[in-house]
Structure formats: structure tokens, C-alpha cells
Structure 1
Amino acid sequence: GIDLTGSSDNLLINNTINNYYFGIRLKSNSNYNSISNNTLIYNHQWIYVDESCIGNTIENNIIKEIPLIFMISWLFLTLIGLGLTILIVFKKRGHE
């Protein structure tokens, strides 16, 4: 993601931030930044601004989460893959 620590007067415009722990994080007196028209996709923490930061403008950002059906599908396919791997390992051990 984008981490501004003690950084002021930045323009964060039209970025795509995909699958990070944090999307955009402002901390330690990061002041008067403009954060707009960014797309944040599948991040754990979208936009974080700590209490020491002042005068920041945050507007028109798009936040997209992983649809539940994709999460369930991913889990299901992972379990199938794990099961097949275990089955193959045990079959090979049986023929040694």
C-alpha cells in the first residue's frame, strides 16, 4: 500500500492499490494531503489516518471487497488441492 509517515502536501490521485495489508495509511503528522479517485481492492485496511494528522482531504475513493462467493470458491479449491496432494503422497508410500 501507500504509507505516508510524517509526509505532508502530497497528492494521491488515481492510484489502484490491490491486495495489501493496508491501502493508504497516514500517520505521524502527515498533514494537508489530498487523497482522491483511488481504487482500493481487497486490502485488509482501506484508508487509515491517525489522530496526529490534520487537514487531509479524502474523497471519491472506490473500495472493493472480495465477493463472498470468490472466498468460498478459493477455500473449496484449496481444500480439494490439499486432499489430492495427501492422497498422492499416501499412494506413493504404499507402493514403495
Structure 2
Amino acid sequence: MARAAADDGTICRWVNQTSGATIDIGVSSPGATAFAAARSAARSGTPVGGLGDEAYFTVSGGVGVLQAFAGSIWVTASSEYFAVPQDATTIVAKAVAAGR
């Protein structure tokens, strides 16, 4: 999310008021070098089809992260609610569509 903020992108956070669990999403258009670096790093995850040009999913420390790359748009969604890619695909697909 820090990269999206640095790129003057859009960042949203939803907080479950009972548990404190969050869903974070960031949408940005970083420069070509940063975009290529982000995409290269994301490729260590599991490929996910149907979201932009490329998308990848990882879980670390109990937090699932889905990153999608569409044209010059980079969308990142993360949450402890995202145990598998399908948990995040709807919100990421909407963000990719809005960003195009």
C-alpha cells in the first residue's frame, strides 16, 4: 500500500469493528521501472487467471495478498480474510475494471 500512496494512487481500508480485521486495497500507476519490479516480485506467487494481464496470490503471516497488473495499473488487495485467491477476486476485478 505504501507504493500506491507514493504513486498518488488510491488506497482503501475496511475494518471489521468487532475483530479489528482489515481488508486493504491499493490501485496505482507506478513508473515503468517500479511497475516492472512489482510485477517481477509478484511472480513468486501463484498465478491467478482472469484478472488483468497478470495476477498472483501469496499468503504470508496469515495475510493473503492478490496483486493484479492490467496495462499500467497495479492493484493490490490484502487481508487475513483472503485464504485463497477466490476470496479476493471480486474486489480486485472491480478495481481493475475501474482503473482501466
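Derivation of every value follows stated rules applied to the coordinates shown; laboratory data play no part. All values reported here derive from a predicted model rather than from experimental measurement. Cβ atoms are built from the backbone, for glycine too; each structure is taken alone.
Quick one: Rg and Dmax of the Cα atoms in Å came out at 21.0, 69 when computed from one of 1, 2, so which one is it?
Answer by label: 1.
For distance in nm of label points 7 Å out along Cα→Cβ at positions 23 and 63, find whichever of 1, 2 sits highest and give me its label.
The structure with the largest value is 2.
One of 1, 2 was used to compute distance in nm of label points 7 Å out along Cα→Cβ at positions 15 and 31, and the result was 3.4. Which label is that?
Derived from 2, not from the others.
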